[in-house]
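A.B. asks: Please find the structures below.
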Structure 1
Amino acid sequence: MTVKELFKHVGLQAFPCVEWGQAVPCFKPGIYIVSNSVDADMENSAPAAPVFNDQMIQSWIDRLPAFTLDGAKPTVESLKERLAEFWQPTENVLYIGMTTRSLQERVNEYYETILGAKRPHSGGQWLKTLANLDQMHVYYAPCLNPKAAKDTLLAYFLTKAGEIPFANLDGHHYRKQHGMKKQREE
């Protein structure tokens with residue numbers, strides 16, 4: 001499925017993008033999609049397997065002493081194996097987010113939040129385990145009811161792909177069964 005298809009599904013025709021780490025020049029509420037494609041019409045540009053940042057994953061483990069995977073302290077390898085189970089090699093959409101505040105403010109919070117931190121924006125934190133973040137793009141669009149738009153997008157994605165995007169852990173009456181506990185600060 002394409003980024004363009006998702007935005008059109010909720011009636012949004014204009015959805016510019018910025019490279020990961022760049023400020024979103026929009027101060028309105030809305031939705032945003034993180035993709036590994038620079039082309040909103042591209043069907044698939046995901047690598048067959050995720051490329052993880054081992055150092056980032058180790059820092060995540062070290063940061064959270066109570067973090068467990070299936071009841072045991074995770075290792076870099078065990079986390080990579082579990083995260084890879086949720087990778088969708090046929091999908092280039094990795095995260096769908098929304099904000100009722102400024103898109104620029106919320107996306108900046110996403111960039112700045114350290115893996116494992118609770119605030120200011122820990123949603124979609126699995127994305128930060130990837131080694132190729134600098135190749136990601138953030139598509140965005142202002143909308144009047146971003147929560148409803150995100151729910152609609154997650155439901156549509158789930159119907160089409162059989163799973164929600166890689167970095168979304170829950171949404172639209174669905175929760176990933178990933179076996180991780182205390183993966184964020186309390």
Structure 2
Amino acid sequence: MFRTTFVFFTILTLFAFVLGPAPTLAADFAVGSTVENFSLPDTNGKVQSLNDLKGKNGSVVVFLSAQCPVVKGYNERINQLAAEYAAKGITFIGINSNSTESLDWVKSHAAENYKFPVLIDKGNVLADKLSATVTPEAYYFDAKNVLLYRGAIDNDRSGKAITDNYLKVAFDSALSGKVIAKTSAHAFGCSIKRVGE
């Protein structure tokens with residue numbers, strides 16, 4: 001009897017370990033939090049920092065992917081926003097955290113698609129710090145690196161039926177000194193491929 005009970009509990013313990021909850025990211029990086037200045041290499045190997053790249057009115061850190069079809073559908077919109085708001089003192093900084101994408105692939109994709117720097121987040125360090133999970137996912141920081149908005153760029157991946165321009169509205173509200181009504185929106189896209197996945 002003892003042996004049967006021991007075997008049963010041993011098997012139960014193993015199941016609990018194997019089927020237990022998956023590890024989660026660090027605590028969610030909430031709106032109102034301040035990000036510390038970070039430095040990452042760009043696609044040419046030059047180390048660049050948030051503080052050096054941000055504009056006088058802040059920055060947008062946007063997680064990107066060379067292979068994600070959702071990102072490809074957003075590239076034109078991202079570039080339009082980046083160009084429009086660079087003139088208003090908000091700069092865009094692309095981040096590639098995908099462990100499955102080679103440097104050459106990311107470099108060629110960035111050169112073909114973006115007019116702003118794309119930095120390489122090897123080991124998903126920044127993605128983990130900001131609790132980023134998908135591409136594209138945007139984080140809008142003010143000039144003091146305080147997070148004002150995070151999440152989806154707008155509400156339609158196709159770009160044909162946009163009814164909410166979340167990121168643009170956040171920019172316009174902050175630049176006019178108004179409170180940002182919607183500080184986050186669920187980001188949708190392709191999962192960030194982390195080390196070990």
Structure 3
Amino acid sequence: MAFDAPAPEPEQPRTFRLGLIPGATPGKWIDAWKKRMPHVPIELVPIEVAGQCDAVADLDAALVRLPLDDDTLHVITLYDEVPVVVTSIDSHLLAADELTVADLAGEIVMTPSDDPLGPFEIPGAVAPKFRALPVADAIATAATGTGIVIVPMSLARLHHRKDADHRPLVDGPVSTVALAWRRENTTPDVETFIGIVRGRTSNSSR
């Protein structure tokens with residue numbers, strides 16, 4: 001006597017929650033996710049660099065800035081961002097197409113409170129006499145002519161102002177953007193997103 005096989009259990013509704021540090025540009029990956037996983041909405045969750053390790057614990061995955069010192073996370077390096085010097089539109093520094101660390105001697109260099117680049121030495125630079133400001137406020141301050149700030153290119157574009165401009169800092173520290181997720185949370189959805197950022201098609205083998 002033949003018996004019909006039981007119908008497969010329907011998939012439970014779920015959302016893929018992806019954290020994004022300021023300046024991250026996941027557009028093409030989001031578009032690919034929506035085409036490949038139309039039944040799983042993707043939620044973009046803004047996170048700050050200072051708390052990115054803790055933030056990943058509550059997310060499926062996140063785009064973060066390295067270094068990331070947390071053995072509980074898997075990390076895949078994605079791309080490097082060029083550092084730029086943001087300064088007032090009237091600054092003499094804009095006369096050059098690109099700058100070096102040596103060009104910044106004597107300048108007031110602001111280090112943002114949410115510094116995305118980490119500490120590095122600029123010989124001859126002058127420390128500001130005011131407290132550290134978040135990136136957006138530091139760029140607004142630089143636009144007034146009170147100092148300069150060094151940030152990844154994407155943040156200069158994110159906080160673009162008509163009264164400020166930027167130039168590449170050719171020997172400055174790059175900022176590496178990576179994909180991170182909890183080791184114990186390598187779900188099929190996470191593996192799908194990994195495949196997307198690595199350029200695999202839906203028919204590619206892992």
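A.B. asks: Can you say which of 1, 2, 3 returns -10500 when helix-only ellipticity at 222 nm (-39500 (n - 2.57) for each DSSP H run of 4 or more, over all residues; to 500) is computed?
C.D. replies: 2
A.B. asks: Hey, another quick one. From 1, 2, 3, which structure was relative contact order in percent (Cα under 8 Å, 6 or more apart) = 25 calculated on?
C.D. replies: 2
A.B. asks: Comparing percent of Cα pairs over 30 Å apart across structures 1, 2, 3, which is largest?
C.D. replies: Comparing 1, 2, 3 by percent of Cα pairs over 30 Å apart, the maximum is at 3.
Read the figures in this text as sums done on the coordinates, not as results from a lab. Because the structure is predicted, anything quoted here is derived from the model rather than measured.
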